[in-house]
Structure formats: structure tokens, C-alpha cells
Structure I
Amino acid sequence: MEPQKLSSLDATLLVVGGIVGVGIFYNPSRIAAAVPDPGWYLALWVFGAIVAVHAALVFAELGAAFPKAGGWYVFLREAFGPFPAFLFAFVVLGVVATGASAVMMQICVQNLAGLVPGVGPPDTVSGRVAGAGILVAVTALALLGVKAGALLQNACTLVKLAAIAALAAGAWLVFRPGEVVLAPPPPIPEGGLAAGAIRALLPIFFAYGGWQMVCYVAPQVRDPARTLPRAILIGVAIVTAAYLAINVGYLRVVGLGGLAADPSFAGEVARRTLGSTGGEILRAAMGISALGVCVVTILTSPWLFVAMAKEGLFFERFGRLHPRTGAPVAALVVQLVLALAYWIWGGAELLVDSVVFVEWIFHGLVAVALLRLRARPGILWPFRSRFGAWAACVYLATAFAVVAGNLAQANLRAVAIGGSVLALGALAYRPWRALVAADR
């Protein structure tokens, strides 16, 4: 029996779930401190949405043209050959996906501690055991097939959207502006609002990132050439509406000064709009939100192993799918081992943050890939936007800005770690190819 494939709704919720994490409950504080002006603050979120739409158009075109396992990896390989694609997979599988799973689990356990009986903070034995158990359970669900994992992911995404809708609605229907005195906005930072806006763009772009995850599992989506573009664009539109709504609500309830002064502002917003239990409701929603991002990562990232195996860049058995569930069993198991190692180690956050600028190099490359592949004859484009070339240029400029901004703001240690990961991948390329070839 053929494994069940993802519907258009599943794919759309996968896009939304890959984008909406816990950043929307934390990042606004950094952004408000950088641009202490309500007009600038909201304009930056609108600008971030515009950039996200341009990036989504790039992946929509490429995803429809190359609906293969591995998505992003395939786009890079088609445009530039195996070496850049290998470097991308090395960074994502070795650090970004597996390390981020551990980081998201840290946030998940931290928020669920005290709410779920027997679960303590992440640095306790019960917290460590709980986090490891959740990682194992999610992987076990993914072993039943993409559709089974998508059901949990869908539930987590709907909880995220419900929490955002509740806070946004509560800001207008429950909260009364005269009930509290809002803190005044902080002073304009050194360099003025324009300089602050440049710094604020980094957390905004990160908050909107994640539209590409659905492309990893393209063969598991029904009619991917039609479904992927629709899911990516609709998903980004849903996230944009949710982000703008909740940010307007934040400003109404705590003001720009409250956002800038308190990194845990979301808890105060929840208490003022949802009542005395609002804080606990928000904590539960944030825990489930972090779990949802973890589910998306665990569900989609192993398909990079599948793509590499089919191209001779990974061991052949990693390209095999379970005959009944269609799950990449070997890839899921290896990913689980790496994620558990990061979780037990407990220091994945620094490593993941250090390779942010490296990952954004590949964001820029995929924009160039679209421009390059559009000029190549013989490729069928089921979805081709009239703004595709412009979208790729905007996306490329954004990626350059993010890389430059990260290098300017990151400390020397972080830059060294990120550069070392990339260099290690480059050095490992030829020996790794020889090792894999010997195994075939």
C-alpha cells in the first residue's frame, strides 16, 4: 500500500509551523529597543513580510520545477554542482537542524516545567529525561510516515495560531488602554533610527524564516508542482497577517517602552488580556510552539540524507525508504542520535547561533540558483512568477545584508566557530566522497 501523502492543507500548515516558533514572543523586545518609534517598528515588520514573500517566490518556483527529496539541496546541486550542495547539507545536518532541535527542546521543556507533572527545568534530571523522551517520541512518529508526523505538526501549528489570535483579540476586546500607564519609549539609540533599523532587521528576518522546509519533503506532497507554490505563498501570507496582528496588540497593551524594557513582555501581555491564568496559558503555548518547530525539523531534514544518497554523497542505505510507511528510517535514526548528543551536551545554542551567517550564505546562493536555472534551456517551470527575477535579486540582497550584519555584530569566537564548520565541510568533501564510493 502506498504511504499517505501530504495534502495542500498539510503542506500549508507545515510552512506556517516552520516559520512561527517562539521568536515572535521574544524578538519584538530587541526590535523595539533598536527602533523606539511605533511607525518605524511596524514598518519594519511589514518590510520583513515583503522580503519573506520575495523569498517564498524563489522557493515556490524552484520547488515546482524540482519537486524532489532534499529541496534546497537539490536546487543548489542543479545550479552549482555537488560541492556547494554538500557544504549546505553538511552545515544543516551537522549543526543547524540537529542543533536547533536541541535548542527548541530546551525552550519546550523550560516552558512546560511546572505545568506538566514530573517535568523539571532543562538542567534537572527530570527535564533532561523528558526532553530526550520527546525527541525519541517525535522521531518514532516520523518513522510511521510523513503524514503521521504532519498530524502532530498540524495540531502544534493550530495551537500557535490560536495563541497569537487570542493575544491579538484580547488586546482589542478585553484590554482597556486606561487601565495601566504605559512606559515611555526608550531614547533613540546612537546612530539614529536608520542605524537601529538595520540592526532590527536581523531578528525580523529570522522570525520570518522557515518557508523552505516543505521543499525537503516534496515527493511526499500530493501534486507537488501545483501544491508547493500554493502552500509556500499562502503559508507566508498567514504568518504575515498573524505577526502584524499580534504586534499591533503588543503596542496597544504594553507600548513600545514596555516591549523594549522587558524581554518577557509576552507574559505581561497575556496577563492583561487573558486574565490571571494568562501567563500559564502563554507558557503552555510557547512550549507547544517550540515542540512544533522541533517536529517540522525532525520530519523534514532527514530527506537531505535521502537526496545525498541518491547523488552518491551519502551511503546508499540512507536513500532507502520503508516499503510501507515511506519513511527514511536510517536517516531518522542518525538524526535522532545527533540531536540527542546535542541535547545531552547542552551547549548547542552557541554553535547554532555561530553558523547563522553561514546558513544565510546558502540563502543567497539559492537566489542566484534561480537566476541561473531560469536562463538554462530545457527546464519545465510549472510555476513561473513574472516577479521571479526581481524576487531573486531582493532575496540575494537580503541574504548579503544578513551575513554582513551577523559578521558585524557577532563576536570573534562566534565567527571563528561558524567559519570552522564551513571549512571542516570543505576539507571533508573529497575524503567523504571516496569513503561513500568505497561503500557502494
Structure II
Amino acid sequence: MLDATTIEKFKASLRGELIQPSDEGYDDARKVWNGMFDRKPAIIVRCVSTSDVVSAVNFARDESLLISVKGGGHHVAGTAVCNDGMMIDLSHMRQVTVDKRNKTARVDGGALLSDVDHETQLHGLAVSAGIVSHTGVGGLALGGGFGWISRKHGLSVDNLISAEVVTAEGNLVTASAEENSDLFWGLRGGGGNFGVVTSFEFKCAEIGTEVYSGLIIKKFEDAKKYMQFHSEYLRKLPDEMTVWMVVRHAPPLPFLPNEMHGKMVVVVPFVWLGGQQDGEKLLKPIREITESHGEAIGMNSWVGWQSGFDGLVAHGARNYWKSHHLQELSEGCIDKIIEFAGKMPSDECEVFIPHMEGAPSRVLENETAFAHRKTPFVLNIHTRWRNASDDERCLAWARDFHSSTQDYAKGVYVNFLSDMGEERAKEAYKPEVWNRLVELKNKYDPQNMFRLNHNIPPSV
């Protein structure tokens, strides 16, 4: 229970807005992407400046309030919103400023990928990041951050130059290779455990405004033959080519026959960072190895491509993910993927298998807190449905699928974790990395104020 006078005094200190349960707009403000979470904070601080964030952290610490931090509110674990505590909402801090000469971008902590893409593309630049434009930059980047150009240009954490961070003590510090380098190391993969990042500075890549990209829709009946080919051929491709695989029910794509809508398919999306003719040569074996139901391939605007999958993961549905880094896409693993894909509990579920390697794999594994750099593939079991009455059935499918593929796994990507808990969080890091992260937590947040995340508990 917070004293009304105390709240009013705090409210008067803010440039932004303080929202309480009785206020209009409270229910909209507390919504996050994953519809499974219906949490109710005691207060929501909608920040418009770094000073608001400092004030919020200080107030929460002094009043012993649980803190959650919302950037894009997109994390599948719903960590952006808390019950009974304070939600620090950065969603109105979305400015992106591009330095064309130095090819860098300064990005506010609440910015979405779409904000970054629209500003950087004015100069033919891009930040290596995710694949859904309504994803928040902050959560994505702090966990690692990979997307269509990562094999060529590195992860988001590999392109982070500096960050402005509000610590648990309410101090505003810069983390970079030159300043607070220990914190800079931990931010690059350690998530939101060490403070609230109010701005990032990223190195940009020159990619132009169009990329040769598209979708090839393969027959599910040929899934094993295609996946066996896919698992070998992709590992021979240059860094400029990114080819992924998604197993799901076919969405109503205009280039597919109507009778295929809703049927099981293997979707093969790709991006080539080079001339179209060279891309076509590399794509030819993929197109020819098995028959396709249809394809849409050509030069696409980067902004359009980046937002092209948004509709499949719109806000509001119930989502639960289980994930592995895969040591290899072996025959046994392929058999399990096909088995469980054939009994998906809803038409919106999918099995997402990105190919990694490339530039990130050549970064030393102790250079950043993101340490699982050598595994070639990620398996993300994306369970998505609409009604709470289907929870048990959908969760059981994902968990059984995950358990059945455990033998092929080697760690997990922290941004793909639905389940909370220290043991699961540890799987995202190697033991020596985890121990170093705990030391950082002891230094920057010994009281574990920032714990509503995939938490790295302090040992003090």
C-alpha cells in the first residue's frame, strides 16, 4: 500500500505519466504481446526521459517495490509487466538518430525494430537485429539479437558500441569498451539483470534499401528429404546468404493455391546480401531438391521484408516457447521434428529453425555474455493459440516436443525462453560465463531489484 501523498509527490517529479489502476488507460498500458499474461502493476510509470527512469528506479527502491521494465513488451515470458509493483514503461522513448558519416545509430530504450529500420533505411543502412518489426530493440539486443543479416554482420550485441544504463542505485552510467567495460560485457547477452538501458548506440551495416529475398513453400510430404539436404547444404553457404526453415500450416499466401491454405508445409525463407544472379545460383539447389507448392522470390524493400511476418505473430494471442541450440540437424532430430509437427495443437503453431554460424561464430566465446556461438541451428517450438481452455493441450505438446529433442541440444537462446527459473536461465550460458555474470550482479544489483527477467541471482 502506497501513501497517496507519497504517490502525488512522486507524480509531480515526473515529466512523463504515472498511471494507477483507477486511471483511464490503465488496462491498455499494462498489456503486453503475449496474451497469457494479465498482470496488474500497482503503478505504471510511462517515462519520456532518462530522468523519469532515474526517478522511477529511486522511488521503487525506496518503497521496496518490485520492478518490471517494458520496452516493446514482446518477450514471450511476459517479464515486462508485474503484479502489485512498478512497471517502468519505456514505450514512449522511441527516438532513433542516425549518424550517416560514422554509420551508427543511437536508439532509445523503448524503440521498436520498425523505428530503427525506417530511420536507418533513409541512408541505406540497417542494424543487425530481429525479424518482426513490432519487437522491442532493448530486450532483443540485451539477449543477443539475431536476424536476416547476422550471419554477415554479427549479432546485435556484436554491433553494440555503448549503452546508457540506470543502475539499481539510480546512477546513470555509460557502458562501453572504454567505460565500465565489465558492465558492457554483461549487457551483451545478460539481459536486463543489471539496470535499465535508456539508450543504445549501434554500428550499422550498409545493405542498401532492397535485398534479394523470398519464400519457397515445400511439400510436407517431402520434409525429411528436404531437411536432410537443408542440414548439409546451408553449412556450405557464404555469410551473405541466410536460409531458414519454418514448419507450419500454410497461411493464406496469395501465390499458393487456395486448397493449400491451412495445410502442413515447410516454408523456406531466405535473404541474400548480394547481386540477384549470384543469389539465384545459390538458391537453385534448394528449389530443385524437392517439389514446391509455390514461391515468391525477388528484390524486396528491406522495410517491407522486415515487417512481412508481423501478421503471423500479432499481439494478443497466447504464446509459449520451448527452444534448443542444436548441435546438428541430425536424422534423429529431423524425425522428431516431423513427428511433432504432424500433431500441432493449433494452426498458428510453428517450428522455427534458423541457421546460425557465420560472423557470430567467429567471435570468441568469452568476448560477450552471449556464449553459445558455435551451434549451427536453433530449434524454436513456437506454440500459439487463442483460448485459455486450450492451455493444457498446447503446453503439453511443446513440453513433450522439447523433451524428445533434448538429446540433440546444446544450450538455449535466452530470448526464446518462456519458463522462468535459475536452472533454465543457466542453460543460456556456459558455467564460466554464468559465474562472471553473478559477480557483475553482486556489483551492480546486489539486492536483485532487477529480477523480473531470466534472472541471474546475486550470491551476496
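Where a number appears in this text, it was derived from the coordinates with a stated rule and is not lab data. Note that the coordinates shown come from a computational prediction; the quantities given were computed from them, not determined experimentally. Cβ atoms are built from the backbone, for glycine too; each structure is taken alone.
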### Message
Comparing FRET efficiency 1/(1 + (r/R0)^6) of positions 30 and 318 (r between Cβ atoms, R0 = 41 Å, to 0.05) across I, II, which structure shows the greatest value?
### Response
II
### Query
If helix-only ellipticity at 222 nm (-39500 (n - 2.57) for each DSSP H run of 4 or more, over all residues; to 500) is computed to be -24500, which of I, II is the source?
I
### Message
Using distance in nm of label points 7 Å out along Cα→Cβ at positions 326 and 406 for the comparison, can you identify which of I, II gives the largest number?
### Response
I
### Query
When mean count of other Cβ atoms within 10 Å over residues 78-85 is calculated, the result is 21.4; to which of the structures I, II does this value belong?
II
### Query
Here FRET efficiency 1/(1 + (r/R0)^6) of positions 222 and 398 (r between Cβ atoms, R0 = 35 Å, to 0.05) has been calculated and equals 0.90, so which of I, II was it run on?
II
### Query
Given that FRET efficiency 1/(1 + (r/R0)^6) of positions 110 and 302 (r between Cβ atoms, R0 = 25 Å, to 0.05), derived from a single structure, equals 0.65, which label among I, II identifies that structure?
II
#### Entry: Test item: relative contact order in percent (Cα under 8 Å, 6 or more apart) calculated as 16, pick one of I, II
II
